[in-house]
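Pasting the structures here.
What follows draws every value from the coordinates through simple rules; no lab data is involved. Please read all numbers here as calculations on a predicted model, not as lab measurements. Cβ atoms are built from the backbone, for glycine too; each structure is taken alone.
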Structure 1
Amino acid sequence: MRFAADLQVAVALSGGMDSAVAGALLRQQDLRPHGVHLHLSDCAPPAGHLQALAQALGLPLTIVDLRQEFSLQVVDYFVAEYSRGRTPNPCVRCNAAIKFGRLWELLRAEGVIRLATGHYARLQAAADGTLGLFRALDRRKDQSYFLSRLPRELLASLTFPLGKLTKTEVRRRYQELGLPVNDHGAESVELCFIPQGNYQDFLQARRGPGTPGDLVDLQGRLLGRHRGLEYYTVGQRRGLGIPAREPYYVAEIRPETNQVVLGFKQEIGSPGLLAEDINWLITPPAGELEAQAVLRYRHPGVAARIIPLSPTAARVIFASPQAAVAPGQAVVFYDESDRVLGGGWIEERIK
C-alpha cells in the first residue's frame, strides 16, 4: 500500500451504499480520503464495480488482500466455535481483528491518521468528558454492538460519518449522487463469506458431516435424535421435529456428550450469565455496575447488574429472566445515554 503524503484519511469501501456515502461525506469536508477495500474472501464484489464507485466518488482506491488473515482469524474461529457447541459472532470478531485491527496497522504504517467506515454508530464526548462510542441515532440500523471490542485508545482515530443519519437519508444521498449500482449482489448479507446464508453446508464442507446424537429434555429424558450439533443454536424453535403440547426450544448444547437439550419457553429463561474477555470502553469498573445488557444483535436489551470478577470477567444478573443466552455470543453493556461501556463473550448462562 502506498499513499500520497497528503492523504491521511482512509475510508473503508465495501462496495455497498453505506460506505460509499461515508466517503462522499468526507469528500464534502475537503478531507481528500483514500478509498481502501478489504479483499476478505472469494465473495468480494466485482473489481469493476469498486473501481467505478471510487471513480464516481473521486477517490483513489487501494485493494488490500487480507484473505489469509481473515481465514485464520475469522473463518477458523467460526468453525471452531460451532464444533464446541457455541454460537460465534464473526462480525464482532472481524471488526476487532481485521477491519480495525490488521487494516489499521497497515494504514498507520503508511502515515494514515484517521479511518472512516460506513458503520451506523456515533463517537462523541461523554458526560465525563472522555470520548465515547454511542448508538447511532437510527436505532434500527445501529451497529455499535459490533464495535464493542475495539480498543478504547483507537476511538480517537476513527470516524463514523453515518452516525447521525437514517438509512432512508443515506439511500437518498446515494441516489442524488448518481453512484453506480452493484448488480452482482445484494447490498449486504448476513455472513460475507457465506453469501447464500447456509452455514451448515459451509461447516460440513470445512470439517465433514456432523455426528448425530440425542435430543434430551432438561431432566435428561430422551426425546429423539439430532442430525449434528451444527444444525442447532441456543434459543432455536424451528426445525426440531419433536411433537409436544407446546413448542420446544433449544436450551443448551453439550458437545462433550453430543447432546442437544430442549425445553419449553417457560423453562429456558436464565437469570444471568458469566462474561469473559471483556473489553472496556470506559475505565474498568472497580465495583458493581448497573447497565443495559444486549445479548445479541437485535436483542432489545435488559437491565442488569454487572458484578466484576476480574478486570476482564463479570457475572451479569438480569432484572428479568432472558431466553437464548448463547455461549459464544457477544454481550454488550450500555448506559442510559446509549454509550457503549464495554463488551465481552458469553461464557455460560446461569441456570
Structure 2
Amino acid sequence: MSQPAWKGCCPIPLTASDDRITLEHGEGGRTAREFIERRILARFDNPWLRPLEDAARVCPDSSSIAMTTDSFVVSPLFFPGGDIGSLAVHGTVNDLAVAGARPRWLTLSLIIEEGLPVPVLEAILASAATAAEAAGVAIVSGDTKVVPSGAADGLFITTTGVGEFVEAPFVGPSSLVPGDALLVSGPIGRHGIAVLTAREEMEFDPPPRSDSASLIPVVEALRRAAVPVRAVRDATRGGVAAVLHEWAACCGHGVGIDEIEIPITPEVRGVCEVLGLDALHVACEGTLVVAVEQGSSRAALEAIRTVSEGAGASQIGVIVPGSINPVVVRRALGSDQPLDDPLGTPMPRIC
C-alpha cells in the first residue's frame, strides 16, 4: 500500500498521538470555526482577515473592494438543480453579495482527475459560464492542473471573487439587539438534501432539488427598498443553525426561532424524517438569513418576495436577551428546546 502524499520527505517529526485533520474540520460547524481561529487566523492575523467574514473588505487607494476565495469538492459532480460548475459561481458571488459588495470578477482554477471524460468537463464549464453571465460577473483568470487517477474525485474547482462596495456595507451581526427580526429568503436545507440523496442514489419522487442560485437579486431588492438591514449571511455549511450560533456569539444576545414559521419543502421534510436529520443543520446554496431592525420585517419580506429567488421568504424568529442557551427553537408542539451548534454537518462533500 502506498503511503499518503504528505508523508514523503516530510520534515516534521510526527507521533501517533498528533492530532489529525478530520472531515469535521471542513464542515462549517463549531469544530471548523475553532480550527480556523486557533490554527489559521493565529498565523495570518491582520485587520482584513480578523473579522472572518465571507468576503474581506480591502481599500486600495480611494476605492473599496471585497475579495473572497472558495473551493468546491462536491460529490457527485451533477445533482438535481445544479452541478459543480454553477455551484462554484453561485457560492462565490453569494459570499460577495451578502458582504454588501457587487460581484464583478472571478477566477476559476481546475484540478482535474486523469480520466475525466471531456464531455463531462465541457458540460460543467458551460454551466459555470451560464451562471457567470446571469450573475453579471466575468471570469478573468484561472489555472488548470491534472492529477493522477484517484487523486481528485473527478474535478475540484477553486475560485476567487472580487466585488465593489457601491454602497455602505451591511453593519454586521455585532450590531444585533433584542427585538431585531430574523428572516430567511426561502425554504431551507434544499442543497444538502439534494446532494445527499443523489450521492447515495436514494429514490424519492420527486427528487429533492438544490436551491443553488445567485443571491444578488435578493440583496439588491433589500437595497432598493432601503430596509434597515443589520446582517446578511448565506446559510451554507452548517445550515441556518450555524449562522444563528455565530450571530448569537457575535452580538452577545440570544436567538429565538419558531419551528412552525421555518419554510421547508415537502421533499426536504420527508428525507429529514426518514434519516433523522434536522433541516436547520442542512446546507443551503441559494438561501440567506437576514436580520433587520425591529418593525422592519414586513417591508423586508415584501422586498425579498419581489424576486423569484425570495418567493418563499419568511420571518423565523427574533433576537432575544441572552440566556444559557444561545439559540432556542419553539417546536411545533409548543415546547422550547435549545438548538445545538453543529460540530460539523451530517453530510460532507456538499460544496
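Determine which structure produced the value 5.8 for distance in nm of label points 7 Å out along Cα→Cβ at positions 13 and 261, calculated from the coordinates; the candidates are 1, 2. Structure 2 accounts for this read-out. Ranked by distance in nm of label points 7 Å out along Cα→Cβ at positions 157 and 317, structures 1, 2 are topped by 1, which has the highest value.
In this comparison of 1, 2, the computed figure 28, 55, 17, 0 for P(r) over Cα pairs in 20 Å bins from 0, in percent is attributed to 1. Each of 1, 2 could give helix-only ellipticity at 222 nm (-39500 (n - 2.57) for each DSSP H run of 4 or more, over all residues; to 500), but the derived value -7500 comes from 2.
So if we calculate relative contact order in percent (Cα under 8 Å, 6 or more apart) for every structure here (1, 2), which label has the highest result? Largest calculated value belongs to 2.
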